[in-house]
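Asks: Each structure below appears as structure tokens.
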Structure P
Amino acid sequence: MKNPGRRFYGCRYWPDENEECGYFDWYDDELSSWYKDVLNELKPKKKKKNRSKEEIGNSRLLYLVKVRELWLILLACFRL
């Protein structure tokens, strides 16, 4: 994903081409490449069919560990 988590303003009628005015503007500044990489890594991958409960539990646990690591990094950076 090119701009994960980045907010924007857009025409309220999008994607209706008949009423859309084409308005688009970024709400916030562009994210650093490091932050984009982290968000893309945390983004859930496509679901595989016929996974065992153990595989599902392991992937969920890994996701939660990554989220926790991200929060710890952010807290350390901003010293909250």
Structure Q
Amino acid sequence: MSASPSLDDVEAFAVTVYYSLSTRENVEIARVDTAHGFTHFDRLYRRDQPKEPVEWDWQKAEEELRENWRRYAKSYDDAYGL
């Protein structure tokens, strides 16, 4: 997770779920960030996904990704194989 300028005064943030492959490569599978001028959820297992806004702060984004990472990993695996 990263935030700018700090976690106490967030203007921009990114929370990312990585999956570690057997090759020791880390693959991003899901991300919530404030790129493109608004907070949105990137499901990186879906090609050509539109950037749909979510009303989450960094804490809610971290909670969502932490609670559901297995589902995102399975969806990535179904789409690309891990």
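Asks: If semi-axes √(5λ) of the Cα gyration tensor in Å comes out at 32, 22, 9 when worked out from the coordinates, which of P, Q was used?
Replies: Answer for the origin of the read-out: P.
Asks: Next question, about the same structure. Comparing structures P, Q by distance in nm of label points 7 Å out along Cα→Cβ at positions 41 and 57, which one has the largest value?
Replies: Sorting by distance in nm of label points 7 Å out along Cα→Cβ at positions 41 and 57 in descending order puts P first.
Asks: Can I ask one more? Which structure, out of P, Q, was helix-only ellipticity at 222 nm (-39500 (n - 2.57) for each DSSP H run of 4 or more, over all residues; to 500) derived from, given a value of -10000?
Replies: Q
All of the numbers you see were taken from the coordinates with simple rules; none came from a lab. Keep in mind it's a predicted model, so treat the numbers as computed, not measured. Cβ atoms are built from the backbone, for glycine too; each structure is taken alone.
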